[in-house]
Structure I
Amino acid sequence: MVTTFGTLIEAIEIVKALPGVVDAVSRLGLTFKNLVASKDKELPKDSLIVVITTEEQKRLRNLIDEYYLIDKDKQADTIEKNKARKRIAAQACVILKSWEPFKDQIPDYKHLYAFFCEAVPTALAGG
């Protein structure tokens, strides 16, 4: 499995629709432009980072796929979609926390971590 940052970028696109996230991002001094800078970057499939987090990455992919199914459902409401967005954000944060020992090898780690592990929780807490 080759890890592309595209999945994290896809997660950003989904999660940024949560109420308050855009404001929380700007309060942290981030922009969505610098969050997506790593979109086409990849980590080698045999990288220790990838090996350690393969199952967590699969879980994130599954959560994103589940979100798309909910989003397509005409009966799904905003509350249900936001619950799915929150699960995606939490899983992305789990991955980034597990990558912390390798953060110097990860493009835009600081920005991605700030988004998923700081801005989103702050927005969800109403701050």
Structure II
Amino acid sequence: MTFYTDLRDNDAAPLITEFGMDGVLRQLAPTYDEATGISTNAATDTAIKFLKLKLGNRTEFQEELVARAAYILLVSAKELATAGVTPEATDKVVFGSQVYAILDINEVGPGGTAVVYKFLVED
């Protein structure tokens, strides 16, 4: 275990778990059924922990995306690393009955190890 995976698993994840909320990262992958000729989106859900933050004055995201956004979600990278999942801007975050579209992602990953992700999301 490196310093940064220790930081992710033993510092960031427990704090986000203690003060954050449960959610789901939903990734859609198109699948094509050759027998029927129908294309569908298969959803893969990964449980995540996150903190919902107000936008405020943000400089790590493009200004036009911040103007469209509702929140920034600070997401623990531990669950995603365990599941072998890398979030993408085409994914969704599900919290209760609310579905947030991810506009942009800022990975906080010193030393090449993702510790937390900042998801810029809109309703």
Next item on the list: Compute distance in nm of label points 7 Å out along Cα→Cβ at positions 22 and 54 for each of I, II and report the one that scores greatest.
Entry: I
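For the read-out Cα Rg over 2.2 N^0.38 Å, for residues 14-69 alone, a value of 1.73 was computed from one structure; give its label from I, II. Please report the intermediate quantities before stating the final value.
Details: I: 1.42; II: 1.73.
Of the structures listed, the value fits II.
Once mean projected area of the Cα convex hull in nm² is calculated for every structure in I, II, which label goes with the largest value? Write out the running numbers ahead of the final one.
Numbers: I: 7.4; II: 9.3.
Once mean projected area of the Cα convex hull in nm² is tallied for I, II, the winner is II.
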Check: The value -18500 for helix-only ellipticity at 222 nm (-39500 (n - 2.57) for each DSSP H run of 4 or more, over all residues; to 500) was derived from one model only; which of I, II is it?
Finding: I
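When relative contact order in percent (Cα under 8 Å, 6 or more apart) is calculated for each of the structures I, II, which structure yields the highest value? Mind showing how you got there, number by number?
Details: I: 39; II: 28.
Ranking I, II on relative contact order in percent (Cα under 8 Å, 6 or more apart), first place is I.
Since every read-out is calculated from the coordinates, none of them should be taken as a lab result. Everything numeric here is computed off the predicted structure, so don't read it as measured data. Cβ atoms are built from the backbone, for glycine too; each structure is taken alone.
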